[in-house]
Structure P
């Protein structure tokens, strides 16, 4: 006879799976650090650490420093200041802490918008892209976490926290400003606007703690100059594929503007659905995918942001149709596995590398998310609670 106080087998299996996935995430932090911080010194991390010291010494953050690293620093002066705690410890220890921050933030953020079982599924889906971001020692996992945190904070009416998360993300990479659109669902939009502007101003001025005003203004001019140059890039974006199809050198901004209009249209038109938790969460997923698809600087490690959106969307589905399984399979094979050793070399060389094909399945998933935002809700969605799950 079964002890009624003992946990159900399904519950026990779910907890074991949750623990296994968590251990994989933890192991990835250690493994990526050993690979990029001990075996050799990763160039991206060298750039970040050098920028913090250049800020302290009043040097141009955006000038070339070929004796220290190759490539340029392209983040804000504020990020250089915030990165200072990772610039002072020994290289490997600092990288371990940085990777732990990125992985830990994304792991916790996903858990803020999904029930535990669904969160475990999402953690498993996004794992490989998270690992790829760690191996490149970039900030993409942290950026994804900040976008999700913005959404979760606004859902819980933590106005200042949500606005601060958006402001921090914007000072890492500009496109997390898209998270401010979650304020559409907030009942006190003016309060959100004030908190967001205040957060952006305070963070923009924060480097004044270590550098004079004239020097900081010069840093912002240099940042604007390098961002203007990079505005001509297309990366792994929709704009790149339009260029391939149209065989023309079109500017990025009209396509990005159309993307913003397409993103916001169902939210602005279907106001009666704002009360639905599922509607708002699908919009979060759409924003995460949008931030990759219409970002002219997207590269392979950036896809952890978009895949996080797909992971939350797919894990939250209660009854998955064949079409939804097909979309997920396309993303998993054509986007998640596209840059891994699981993909045959000839496909890499002849399809994924020259055509940056990993963008295509993510774009299809984004279109499906947009379709769901437009469609009429079922009875279960109408009755969905206003608040997000704890």
Structure Q
């Protein structure tokens, strides 16, 4: 997960070679070539001595416009992301999907927009959380088929409450179209949650938030997710949405392979009536509306505040989300042939440079020496 004492060569936006024999020069490689072609006296990549070199961070849950997200979050190490859309009128969702598709088409080698995820509309009004309950809808297979068709091929994840009448056929329909069904914004009883998992749910939306919790007589959604290895759980690790002890419990029960850290950040798209307060975005009445978390801060929280070893913590924001989204052949680790999405940060978790598709998307002033 972390490059230690090696040189990484980039060619054509991909990792061309990794060598421990060729030393770094204190200069930037303007025209990347393979390790075999790289002269000893040529311009080379970046001298990252004393820093960690890791795969780019993948945020599976962040709100906002693609371009704003990219330019806001690249400086915090995010190189790829899935754009989340809250409950809204269907026509708005369709227009949003079209705009994202157009952005991807116009920027094939730009920001890594890995798709769209929908929080709803088939969720529980009682567990709406920050969602606008007026746009929550009853499960409708015909309507979902239309959503899938109009949002194809970028719809990657849909949050659904399995306790709703006719929800399970929708879960099976999502599975048929290879769209991830995520349990969330749900008040399901334990048995109902398990039935949803049996139908095809494989993911949990911001575990512990907006879902039925553990009780001595009713384990709820949380109990089902914690105990079922078929489900990967995402968590907002700002230590505001969830206590660090629950993160420890999550890792202990789900193991490091089945946990993903997300931001669920609103920083790139702050809704009306929402303001930042106490390290998160809140409604006027103080209720949580979303986070102001960044991926590098989440990583720091995991390591410094929750005592997770750095390699394990990195897995939760690189390999695991890449595997969930089916892009582990391209992203999630620094390996020859994979996309050159790389983050360089120091021991204080200060991002020094972010590389996307082999191009520098962000650099800390003065970090990269002039060629």
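Only the coordinates and a few stated rules stand behind these numbers; no lab work does. Being a predicted model, the structure only gives us computed values, none of them experimental. Cβ atoms are built from the backbone, for glycine too; each structure is taken alone.
A value of 19.0 was derived for mean count of other Cβ atoms within 10 Å over residues 80-87; which structure in P, Q was it taken from? Label of the originating structure: P.
Ranked by mean count of other Cβ atoms within 10 Å over residues 256-263, structures P, Q are led by Q, which has the greatest value. Looking across P, Q, the calculation of helix-only ellipticity at 222 nm (-39500 (n - 2.57) for each DSSP H run of 4 or more, over all residues; to 500) that yields -7000 traces back to Q. Assign the value -0.23, -0.74, calculated as log10 I(q)/I(0) by the Debye sum over Cα atoms at q = 0.06, 0.11 Å⁻¹, to the correct structure from P, Q. Going through each structure in turn, the value belongs to Q.
Taking FRET efficiency 1/(1 + (r/R0)^6) of positions 288 and 336 (r between Cβ atoms, R0 = 25 Å, to 0.05) as the criterion, the largest value within structures P, Q is that of P.
Have a look at P, Q and say which one yields 33, 24, 7 for Cα extents along the principal axes in Å, for residues 120-167 alone, as calculated. Computing Cα extents along the principal axes in Å, for residues 120-167 alone on every structure in P, Q gives 33, 24, 7 only for P. Which one of P, Q has percent of Cα pairs over 11 Å apart, for residues 184-223 alone, as calculated from the coordinates, equal to 58? It must be structure Q, since only it matches. Source structure of the calculated read-out (FRET efficiency 1/(1 + (r/R0)^6) of positions 72 and 152 (r between Cβ atoms, R0 = 30 Å, to 0.05), 0.60) within P, Q: Q.
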